[in-house]
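Below: a set of structures, written as structure tokens.
No lab work stands behind these numbers, since they all come straight from the coordinates. These numbers were taken from a predicted model, which means no experiment stands behind them. Cβ atoms are built from the backbone, for glycine too; each structure is taken alone.
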Structure I
Amino acid sequence: MVKIRETKLLYLKDAYLREFEAKIMKIEKLDDKFGIVLDQTAFYPVGGGQPADTGEISGGKGKAHIIHVEKKNGIVWHFTGEIVGELSEGDTVRGIIDWDRRYKLMRMHTAAHLISEAVRKAVGKPLEIVGSAINVEKARLDFGYEKSIRDFFPKIEEIANQVIEENRPVIIRIMPRKEAEEYVTKFNESLRILPPQVQEVRVVEIEDWHACACGGTHVKSTGEIGKIKLLKRSSKGKGVERIEFTVLQNP
């Protein structure tokens, strides 16, 4: 049995890559769906609070609508309910990302990074983020805080949207772990949730505003986000405040 190599992750270097060519390494029937492994992919697999990409994989004789993507032990699996026509291991295929959906998620993900620091500045203390989830229509952040955060909503929105107007660049760096730890600490973040074997860290920074370890897809500058609107505050238990938000206006 031929061992499959880890999938090359094209989205890490270029989140704006909408189409790509790849070779099918494996196709496997799994209950009511098929799993397809490529040698490289621009499809983002679910993780870090960000949903998986959707789209299509097509070759000369067949195609598959991709409904979900997961990464397991370094290998990215693209799942489809049906292969129309014929796709075979060894085929060269074209992957096409559902770009409208991906771009909304990119804007929302960068907005989450921006808001995390806007909340800290509005409240006046470095609150810990204890949970997050991003989706196409809205997202949420959970903060460790003993009081209601609702009274800070106007200030949070004002601060966040000012940073959007400034159109700050979003910078992505690969750093040695020790250097990354020191760098993100300046922005009230840490690397403690990263497994100890991870020694190279991808750091996403909104210039001079916020930086943290992140493997997700992001826009190139804050001006692409649109306008941030806070939707709802709720308590998720003692000492945990949840903020739900969305982004308005297509940039």
Structure II
Amino acid sequence: MALEARLQQAVLLKKVADAMKDLCKDVNFDCSEKGIQVQSMDSSHVALVSLLLRESAFADFKCDRPSSLGMNVDSLAKILKMCGPSDALKLRWQAEADTVSFQCEGSDDDRIAEFDLKLMQIESEHMEIPEQHYRVTARLPSSEFQKICRDLKEFGETMQVKASKEGIAFSVQGDLGAGNVMLKPREAEKPEDKVTLTVHEPVTATFALRYLVNFSKAAPLCGSVELGLGPDAPLLVKYDLESSENGHMQ
């Protein structure tokens, strides 16, 4: 086997596929001894989706040689839908094979579902992401970010994000009128309920809401989301895969 991996929680990969499927159609999963990585532009070349699923996120992980496995994300999501909430997942791929095999195991080994997915040849150039130094970094509950994006989408197509030491404001102006939501820094017992802001200088930037709504669908991956803002930089929306040790999606 060129690649053999076992995830204790299949639901982690399921959440990743669900978060990506509205942005990317076909992607290359680059496997190496470090884990599995994806870099893909969305279909309209506006957003760059980057995934790192570290080798340490797996119960077992063996990759004999670096390889790229091209898959249709929608098909992958359909396969992973078969996995129950506490199922484990085995991934297997033999060198030069044109399918990758998925095996979902129930928690008591009493149910095993197997599926082979056809691989695709996908042209993709590796993009070097320049190191960005964001003027503002905000962490907030991912469910709250998702609700703000969904609520404000009803009022207009673009959202202005204004961040300063006082807080982060999301505002939108449209035919119906204008609306805004302001979040102030707050402490909480649970880390995922906190709102924290690191501000080097105040930033105001405007983004298309339909992309933000798609990004915010990754909320199930992690209780909190990190936003990176700069005056001329693209917006960073980053989710850890349950914990930063497992990797992240941005």
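Which one of I, II has distance in nm of label points 7 Å out along Cα→Cβ at positions 39 and 239, as calculated from the coordinates, equal to 5.2?
Details: I: 5.2; II: 2.2.
Among I, II, the structure yielding 5.2 for distance in nm of label points 7 Å out along Cα→Cβ at positions 39 and 239 is I.
Determine which structure produced the value 13.4 for mean count of other Cβ atoms within 10 Å over residues 111-118, calculated from the coordinates; the candidates are I, II.
Details: I: 24.6; II: 13.4.
Source structure: II.
Name the one structure among I, II that mean count of other Cβ atoms within 10 Å over residues 23-30 of 13.5 was derived from. Spell out each step's value before the answer.
Working: I: 13.5; II: 20.0.
The structure behind it is I.
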